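Engineer: Below, each structure is written out as structure tokens.
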Structure P
Amino acid sequence: MPATRVASRPHLALLRGINVGGKNIIKMEALRACFEAAGCTQVATYIQSGNVVFHAPGRRRPLAALRATLEAALAARFGYAARLVLLDRAQVARVVAEAPAGFGGEPARYRYDVLFVRAPMTAARALAELRPREGVDTVAAGTLALYARRLIARAAQSHLTKLVQLPVYQDLTIRNWNTTTALARMMALG
């Protein structure tokens, strides 16, 4: 009897804390090789901030189990406490679809960031930890991410820059809106 092939599914891994401020420097070629060694296929990276689109072969397994496998592989290969947000194609599409109306529409006036939430943290719980500055920052929660908008002309007054000092920051990874939509397009093609 011939073996049944199980179709692979596209996923997005968003690594946090690599190639920032001279810490945890990882070349994208080495990152792709690490994912391939963990059994992933069709591995592609996008820019140098730890965005990996890949297919997870084999039987469907919980995202938390796949995330744990990948975090262990990254920690073993690169020697750092790896943490990532892992999403499937439908979840990436949902993040883009849930953006507030007009989000990303005035890039000359606002900076737009998507704060992806690492389970078990939720977007609603993360939002409760933030203190946006009125007139400068706005933050809205979706299901899997927060949507932050900062007035560029008053960026120095933003309270969102203090996010790195909050405990919730350990459960978030941030991508700008352009990167987020580019990754969604990559996922749609995968």
Structure Q
Amino acid sequence: MKKSIVLFTLLLSSIFSFGQRNEFNLIQLDSTWGQEVLRFPARNMNYKGVGEVRFPPKGWIQPEHKNFWSYIYAWDINVNREILEKELALDLVKYFNSLNNVDMDNRKNKRYTSATVTKTNIKKSTTYFKGKVKIFDRFATNKRITLNVKIESHHCKKKKRTVLLFKFSPKDFNLKTWEMLEKVKLLSDVCD
């Protein structure tokens, strides 16, 4: 009898687990990519929602590697409108300043981030952007570096939310690292 109850409980929990998408699984990637998850609000960020960061299997923190500082970040946040370039640039400043423990009011700090973002395209409910983010790398080099960024902003009207997909790399957009990053997609059901 005990075995039947345990088996039934396991079966029920597996049906529940596989039948629903985990809120932290936003990005369509295999388990060889490192993963970190977080909840919003975060430091300096007033959004409510979740975030998923994914790092390539090799090289993220190695300055000599082609994947150095190249990674993917997705946010599923409580924004029911189009997000504009200025807001995205400010969000990037807030995110990287938070990562480096920099106060948003201290623009003289050598670790203070700057960002520019430009809209490049719109397809249905998705807006595409490109930009540059000048950050302080406190993890590997202790120097300022410039990251190129591509952003997809998916306005999920049914959910009354926005899902953002950020792709970062210091490499130029025409290099092989970006071929790898461009293959990464959100899960097809993130707006469902």
Structure R
Amino acid sequence: MIYLTLFLVFLEIGAVSFGGGYGMIPMMMDECVSRGFLTQEQFMDFVAVAESTPGPIAVNMATFIGSSQGGFLGGLLATLGVILPAFVIILLIAAALKNLLKYKGVQGFLSGVRPAVAALIMATAVTMGLKTLFGIGSVTSAFSFNYKGLIILASLAGVSLLFKFALKRKASPILLILISAGLGVLLYGVF
């Protein structure tokens, strides 16, 4: 039963989410936490791991969550569920509707969806930031200041600013992930 549930949940996420992997994260969080697959803290840990591993974040998340619930087969079915809708849609678009983007209605639809996707991504970032840095997971949560998380955030912001103003280029995301991982080991593992 868990295998069918995983496949159907991630098929739904893949079918109704717009904006790529980051646009899927809010729906994944809602579905996985409400169904008891993961706690909110576990979900945030999965996001961190999925961010720092190669590949699309939505596929990584589906694989990690599916395998945590149903082993190898669970991971396979959740991954298949999340990618199947996009695969079918792109296949249909490529085969039948080559000039789809020239239509005003399609352009209007995409222009209307973009702000919603941006809002979903920002809402997820704010939710995760409040939970990670201040322990606020809901309206009734008690404030819990996480100085170690704030040190890591400030360090990453400092490195990013250093690269932007001193070196006149953006800091590599890989470098930022490695720095945050190193600081995490140092602050959470050693001290």
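Engineer: From P, Q, R, which structure was distance in nm of label points 7 Å out along Cα→Cβ at positions 51 and 179 = 1.4 calculated on? Numbers along the way, then the final one.
Structural biologist: Values: P: 0.7; Q: 3.1; R: 1.4.
Of the structures listed, the value fits R.
Engineer: Could you tell me which structure in P, Q, R was used to calculate distance in nm of label points 7 Å out along Cα→Cβ at positions 75 and 115 as 0.6? Before the final figure, lay out each step's value.
Structural biologist: On the way: P: 2.5; Q: 0.6; R: 4.1.
Only structure Q yields this read-out.
Engineer: Here's another thing I want to ask about it. For the read-out helix-only ellipticity at 222 nm (-39500 (n - 2.57) for each DSSP H run of 4 or more, over all residues; to 500), a value of -9000 was computed from one structure; give its label from P, Q, R. Write down the numbers at each step before the final one.
Structural biologist: Values: P: -9000; Q: -7000; R: -26500.
Considering all the candidates, the number was obtained from P.
Any read-out appearing in this document is the output of simple, stated calculations on the displayed coordinates, not a laboratory observation. Not measured: the values here are computed from a predicted model. Cβ atoms are built from the backbone, for glycine too; each structure is taken alone.
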